[in-house]
Every structure is written in structure tokens, then in C-alpha cells.
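The data blocks that follow each hold one structure.
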Structure 1
Amino acid sequence: MNFSPAPLPEISEQGAGEGIAPLYAAIRAGLAARTVPLLYRVMAPEPGCLAWAWGIIGPLAASGVLATVGAAASRALPPITAAMPRAACRLAGLDDAGADRAAAIVAAFNHANPMNLAARAVLARVLAAGTMPRAGEVLPAGAPPPLPVMAAAALTDDVQAVMQHLASRGGRHPVPAMPTLWSALAAHPASLAIAAASLTADFANGTIDSDAMRVAEAASAVLDTLPMVAAPGVPTAIADHLGRVLPFFAATVPVMIVIGARLSSLFMKDPA
């Protein structure tokens, strides 16, 4: 299945060669992320782009600046007041072990996506204004165990159709790149079905989009309060590449933060 008529090329973690693999390792460690976020994987095909971008983002990740901006975005989320019982997961074909794994997958992306939002905002500011936040003291970091991500070729048509539905928010938006959360949950297809059943109404009524707007505005407001310094110059080819890829993430990452918060209530354990 073709996820988009105009895809954003990426280099997968498995396909990373000698020039990209060390950067991917540094990104996973710097973000304490279980996967290399899609934001960075679509930078990798443009020569020099990923190294240039991580030269800016890496110190901000290491000093907690990304986490500060990302936490402000997360605080803008509406509270989740109810959780789905595990019995509903079991009835949908997702046993307790599968629900535990789905919960761990969602938690991994809920950790990384607020920092991805912050990183995108920083790079957009560099392009637009030539400034970036000042990095602070470096904090200890390390990469957690990697998270398996399913390749599209290994998925059934039904799984790919549900992923497309989720990524396009019910067919309302183009999908030039598949958000990694859906590829990770594809290892447990029933979790995708549960997600689609839970989210489809909010795709249609615009609730997710409106919540995502508040998340993005909260991150931008905090970024505006940080002390700024002059950013390195941007080579023309890199600026052009970022100009093609960043708009997708401006729209998608806030949405995935909202979705992640909703999904966290679907797979959690029942209260003792």
C-alpha cells in the first residue's frame, strides 16, 4: 500500500550506513529514546543535514532545554479522566501481555514526542530568525533498549489500512511519512484496531486538532521566553530540505502528542 502520493524519503535505523548510524546512536542516547524519531530519519537523506541539525539540537537535548519546552506542551493537554478496562482489550483480541507491550510503546513515544516538537520549533526558528535557545549544563543521558518497528512489507493489507486511517486522521490529511508509533504498534494489530475505534470520532469532530493547536502554542510560548543566541549559518541545500520536511512535523507532532495521551488510557493496567 502506498501511504502517500508524495512521500518524504527517510533512512531507517536498519538501513543506516557508516555516516548515519553513529548519528542515530547519538540521537537515541541524547533523547533517551527507544527509536530514532521520524523527524531525524527524514533529515538523513540530505547530505550533511542530520549532522548539522543534531549539532544544534544535541546540546539542547543534553542540557534539558528540549525537555523544558516539551513539558510545557504536555501540560497543555486536557486531563484524561477515564481508563478503558483491560477486559475490553481482551475482548478485542489483545491479551494482557500484548496490552502491556502496547502501553510501553505508547509511553516511549509520549516521552520522545514532546522533545520532537521542541526540536522542530527550534529548527524552524533557526531558519526564520537565525537564533536558537542557549544550551545549559549538560545532563547525563543514555539510550534505553531499542523498540522493534514493523516494516511496511511485513504487514497485511488490513494492518496497513488501519495505519493509514490513523495516520491520515480518518482520511482527512495526507500522509507523506508514517508516524513511527503506528509502525511500532503494528506488532500488535489488535492495539491498532482499539486505537482506531477510540480515536475515529475525535478525528471527525476536530477535537484532536484543536487540542494539538493548544499543545503547539504552549511549546512556542515557552520557547519565546528562553534566552537566545545566534545560530550557525544554514547551508542552502539543508535549508531547502528542512523547508520541505518541517511543515509536516509542525502539523503532525502536536497531533501525535494528543493521540499519545489518549492512547495511554487504553492500555493501562486495571486499578488494584
Structure 2
Amino acid sequence: MSAAHLDALQLSADRIGTMTDFYESYANLARRRGETDSGRQAGLIEAASALRSAGQWAMILDSARAVELLIRSARIWDQLGHGFGTYLLAALRPRDLRPGTRTLRRDQLIRVLAGRPLPDAENSATTSSPLLHPQQQAYLLLALAGDQDSAAIREYAQGSAHRLGVVPIGALGMPLRIYWDVALHLMAGDDTGLEVVARHLDAMAASYATAINSAMANEYLWFNAASPVEVGDVDIVAIAALAARRFGTTSLRAALLDRAGREDPLTRVPLELAVEVAEYVTG
């Protein structure tokens, strides 16, 4: 966090801290309310969503707190079979992935992308209903892109129609094909991969700046932290962390900060925050 980020966002540290505390407290309440069998899943989903919101607010002030909040959210989403949860854990703290989770999720994704049960996966995995959604498939592909045996998935990913997909994904509503292309370049791991990923992150940061500028037009909502936007973009941060693990933190830092240096203050915010978080989780 820097004073420049607060200036660009025109928000006070007190306001950001208040919102972080609010969403974390709400998550704890939702978790307790969902402890009954009848409302357990609904309570877990509510808690996971609130923890994500708390994490994206905390990102502006405190990378360590943001990571812990997002990891708590990710564990719930992963437990419920959402690729988003596996993706966040792979990016922020891969050691927290449960034993066998990567193998299970890989088999599930192969089944879905193949459009049929595969003999070698039929007895080891069942298709989790969230993974029937393209967005969750893209998140899971990103989560598995850095695995040593990612070649087992790459063939299916390259042949998928999602390579050209335009279904909106993430808080910014970016087209699915961007996430798919990032995953394929993380799998390839060649010299051009980092440049392609950095270019996509730069485009996402530009979309972030457009969304924030639009939100600021309604000053009442913005200054009361009630605008329907994320001030800390979770996907830009998570993709950057995955890229740091694949290409090295020093290389990622150079690639993103070089681009950030040519951008306006709002566009720089998510790129610089992504570098901060990537350095924290890989340090």
C-alpha cells in the first residue's frame, strides 16, 4: 500500500479498514448461522463471499491480512467444489490444497473438457456441479497450469471452444478467452509466456480503471464505500501470483512495474498491488 494508491482511489485508510472489518465480521456471523444442517451450504457460501469482499478491501492497506482473508474464502469455495477456490489456493498458498485435490480436480476438468467420462478418470472423480460452468473451468485450469503434469490437461484445453470464449468472468467481466490464454501460457512456460501474461494483466488493469472511474461518478456511493465494484481486484492479484510462481517473482515484478510506469495512477493501482502480494506470498 502507498499513499499514492489512496490518493488515486480517493478513499481514506479509515474507510477501507472499516469495510474490511465489516465484511470479516459478517463472514463470521454467516458461518455461525450456517452451522445447522439445513442452512450449512448457504451459510458457507455467504461466508466465503464476505471473506472475498473483506480480502479485496484489505488488499489496499495490508497484503498479509488480505492474503489470509482470501485464503479463508478459498478454502470454503474449494471445499464446495468451485474451481475459484482451488485457483486462489494455488496462487496464494498451494500447500493448503488438500492431499489429492490437484489430482481429483485435474480428472474432473478433463472429464468436463472432453465432454464424456474418461476410462482413466471414471472411478477417481465425479463431475462437481460448479465445474459445469465455464468460469469455474477457467479458474480450475489456471490452478492446474503450474503443475508438473499439466501436459495431461493442455491437449484438452487447447482444443476447447473456451479459447475463443466471451462469457464474462471475474469482477471486471473480462472475456473467458483471456483467462484461458493466460493458463495456456502458464502451462507452456516459454520465454514469451510472461510477456503475454503481463499484457493481459495490463488490459485487465485498464478495465479496472474504467470501472473505478465510472463508480466515482456517483460520489455518494463511492465515498460511502457502497459502489458495486471491487477496489482490489482479486483476479489480477491471483494471476500475478501464479505467474510469479511460474516465471519468478523478480521477472514478474520487472514486467508489471515497467507497464505500470507508463499508465495513469488508477491503472497502476492493481498492477502495483499485484506485485506487492506476489512478493509476499512467494517470499
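Only the coordinates and a few stated rules stand behind these numbers; no lab work does. The model shown is predicted, which means the values in this text are computed figures rather than measured ones. Cβ atoms are built from the backbone, for glycine too; each structure is taken alone.
At-a-glance table
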item	result
Structure from which 20.1 was derived, mean count of other Cβ atoms within 10 Å over residues 70-77, options 1, 2	1
Ranking 1, 2 by distance in nm of label points 7 Å out along Cα→Cβ at positions 182 and 246, the structure that comes out highest	1
Structure with the greatest value (metric distance in nm of label points 7 Å out along Cα→Cβ at positions 54 and 230, set 1, 2)	1
Origin of the value -19500, where helix-only ellipticity at 222 nm (-39500 (n - 2.57) for each DSSP H run of 4 or more, over all residues; to 500) was derived from one of 1, 2	1
Computed 17 for relative contact order in percent (Cα under 8 Å, 6 or more apart) - originating structure among 1, 2	2
